[in-house]
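Next up: some structures, all given as structure tokens.
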Structure I
Amino acid sequence: MDSSALLRLLRRLLSGGGERGARTIVRFAKHEDGRRFLARLAARRSRSAALRAARPIRVIGGFSLPLRAASLTPLLSYGCMLEEDRSVKISHALPRPSAQSFSKMDIPWGVRRIRAPQAWSRTTGQRVKVGVIDTGVDFSHPDLRHALNRGINLLQRASLPHDDNGHGTHIAGTISAANASRGMIGVAPRTELYPVKAFDTDGSAYVSDIILGIEWCIHHGMDIVNMSFGMPNRSDVLLKAVESAYKAGVLIVASSGNDGRKGRIDYPAGFSHTVAVGALDRRGRIARFTNRSAAIDIFAPGAKVESAWPNGRRRLMSGTSMATSHVTGAVALLLALRPGLSPGRIKDILRRSAKPLGYDKAPQGAGELDVLRLLEIAGESSGGAGGTPGDRSAGSKSL
């Protein structure tokens, strides 16, 4: 591949400053071509205003451009592959969040239901690093200040990843809030949280920002990444990033989505490299809004979950996002005791330890998260994990 010629082509294509609202992700069919080209691009970007519009994404060996794919067909002759840089929405509550909660309950019902408090004499998630790719977090929240590290703001690199939406703060609270005197306690109250702001105030992000968030989490040694968002369409570049995390020993926990679909779940939960999470209500029944299929690995509390909210408040929210944060916290409890577990082993232990759904006509398949069973099975577990990585959403059976 002629890297110099490709750089000249990119300069020409980007000379007009890009197309408003257009974004495309470019990667190379041959990984070595991508590695070499990104090295050349890095050397030239500082001297070319046009090339600075090309954002390197090293975890996939590619880059993103503010141009439509139709404008980039000349790149195909250089061994490039093109994918639209789609917009992704956080898996927001359905319906919208309730009014502020004034509950004085220190331990929310979901944390109690999964039996996390009974495990705190053995593990509280200490030294486990969790990346939360979301809308940021409220750094001043009294329930969260103990757990927060700087993280990164992918939308404004010079700024802290402050939450201007609320969703990320709610997720963080369920994972590791700890304020027993006045506030709430999350599943793993001594977990180290690293907020990764990829989503804007409307709860929207581009696939490229999410991939850059995964890249950051791999590079900074996260043990777990919480991804409480999804999209209905498969993305090859997102799969490549998820695969890279999996190979690096980073577990991704993802929400199945809130459209009430049967037989198909959102991506990235639809990739077998992730832990796919569905939501339960307070009765232990699958919530009506949950997308479900045989690809679901585990169900967890997700209906009317009380957690942290910006400006020191708390709020009730419902969604598979809330269920996902319970699972992330549970895995943090596990990894504090068994830090050497691979993502594949953790997935296997989660599925094997799940409690069968205990109501009439409950669907067969994934069960309910139970922290004590999780730790018990992990203690007994030996050998490798089952499962073949890949796309598991297509053709999955309805539950």
Structure II
Amino acid sequence: MDILQLQQDIIDYSKEIGIDKIGFASPSPFSEMKSRLIHQQELQYQSGFEEQDIEKRVRPDLIFDHPQSIIAIAVAYPSKMKVRVVSKKGERRGIFCRASWGEDYHHILRRKLKLLEEYIAAKVPEAKFKSMVDTGELVDRAVAERAGIGWSGKNCSIITPEFGSYVYLGEMITNLPFKPDSPMEDQCGSCTKCLDACPTGALVQGGQLNSQRCIAFLTQTKGFLPEEFREKIGNRLYGCDSCQTACPVNKGKDFHFHAETEPDAELAKPLLKPILHISNREFKEKFGPVSGSWRGKKPIQRNAVIALGHFKDETAVPDLIKVLTEDPRPVLRGTAAWSLAKIGGAEAITALEKSAEVEKDDEVLSEIRTGLSLFR
């Protein structure tokens, strides 16, 4: 088997199936990443969504028998909508981050990795693979960096010269010994625009993220959002792009290569009020195809409630009162109390006063009383 020819054939085929960048990396342990992950764990900066076994995250040999190389892929996604919708008084809208526009990227990349597996297996029947996208054990960024896809930016994203950081990442461990590519030189230089743009100071320093303060993480939590973050979340329903949009490399980067990554404006920037009362079935039918739905409707509804308070949308008061008085979930009732207090007005105050008399949940009562104290 001519491994170099096979490698070139794979590169050529990857372009045919819509893979925008491909690289090859050694499967040796990611020793530097291990030290960083341990430090993150000690500082309690992890989100909790990651693989908890650090050894599995940095040692391909623990999750694949005798790995010989790793293939890394990247697929570019749009940064702008072709069809735009406008948020206006009485019809306020939330926003999903760009990585959640279009079809769930996990499905997109898994299909492309599957095609790669089938192509290689047809040429080398004894080939073995383990492919993963985002939810696998390995750190996608570390693999992509080693494979020369891009450099690891100060915003903790892989930044490619061609597409900026607007790329989805995936990888495939294999028992075939491909020639590794060279990592790319860091090109962030002295720029700190992403750190300056972070709304919550989650980017502690270049390349270090405190996930517990990151809005992208906070929008996915299911409990009460801490008070200090509610104003900062704005109208974000899922994810955050501040550190990406601030990046000079991303300026002017907008690629529409793949139909499946194109956003439906009504999904990417949906009206807020209808979200408050959406049923489980309606939520799955409408938002199920996008990656931002993976945590279910509760975080999205809570964030929609906060967004209405952020906009001080008086037309939403009846909807928020309905949540406050009828929703069975304390987090939604308490968050509605916060938003009503933000919006203000006689109707909101009356609703809060009435709820204070009948509410049984201590956390919700605390939110109601805090809200009422703002008026007094």
Structure III
Amino acid sequence: MRKETAQSYDYAKQLYAAHGIDTEKVLQELEKVKISIHCWQGDDVRGFLFRDKELTGGISVTGQYPGAAQTAVQLRQDLEKALSLIPGKHKINLHAIYADTEEEVDLDSLEPKHFQNWVNWAKEQGLGLDFNPTCFSHKNSSDGFTLSHSDPKIRRFWIEHCQAARRIGAHFGEQLGQTCVTNIWIPDGYKDVPADRLAPRQRLKASLDEIFKEELDPQYNLDAVESKLFGIGSEAYVVGSHEFYMGYGILNKKLICLDSGHFHPTEGIAGKLSSLSLFTEGILLHVSRPMRWDSDHVVTMDDELVEIGRELVRGNLLDKTHVGLDFFDASINRIAAWVIGTRNTLKGILRAMLEPIELLKAAEHEGDYTTRLTLLEEFKAYPFGAVWDYYCESHGVPVREEWLTEVKTYEKNVLLPRNS
């Protein structure tokens, strides 16, 4: 380890120790945090089953940065590069359209064998896999409806797709020894105000009941349901609202997914975590960064990310919360986007772990709000970055912006030739 890194860490260690914070124990806890890194940042949500299909479901990826992965082999290669620049061992989150197979197969007929190359790779890398049915960018979602569709034949197609996805998720969990979270999100909704809000939700509930009828071992697969406030093409009404899925998840013992871009543009999700933790089996987070709408920008160290980290740590919620990412940006280097977003999410959690939580809670309990505010504000200037640098270097990962040099070299040697 470089002398300057060790010296900075030793100084930070002493500062934190003065308030009862053991940085060594903190880093041991951070080591346990697995971020589920979304594969779809690497190829702009195209997948490999229907490469020429137009993106639908309110999904839009902007930018033409060169080097997007064109094959599953390229995508795994890019993920390996990103993971080499991120400390810790994590998970990869797949959508169903990322099946790696030469067989022509539709979504409702997918099987674990169509993802075996992903399983083999994950075993080699020591990674877990999470999964999502892909309920968009398909002829059977062309009018914006899937599991709540009024046509029973189309609804049946999507039910069978989600059933297949759950079995694939369970296969991932069994093969890899790490529980797979299989998350259902659908784009269903209306552009303008509907005459009937109830019927689509009745159909969605019935579809979900059928999807979850098959009991799977929770050691291998956990189910999650994800809400949304609005999207492109569903500005007036979304069938799967927060209220719908919160009720469904609590009643049916499913994880409730909170995507930080799926609420009002100025509404944060951090404050919801403590409430949901009291009533749910668990929580799935999709950490993103909304801007004006659910535009899925690369995660930065903004106030919302810091608050999410604080709520997870202060409430001891990390054990029951699955932290994943969900953004896609084709205006910058895609590998850099993964690295920035994942490292920031880890830093947000670390920063929370390095706060004097017990002192803050004691001051609050005693009504000493002056001490609470003082500590909160002064700790913003404490050298958590020195602890982060130490953590990175101890894992053989570049410190601070040094990782960008490796990304630029990889771009020159690997990414740019893909477009030549």
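The value 23, 19, 17 for semi-axes √(5λ) of the Cα gyration tensor in Å, for residues 191-366 alone was derived from one model only; which of I, II, III is it? Corresponding structure: I.
Here percent of Cα pairs over 36 Å apart was derived from just one of the structures I, II, III, and that gives 26; the source is III.
No lab work stands behind these numbers, since they all come straight from the coordinates. On a predicted model such as this, the values are computed, not experimentally measured, just so you know.
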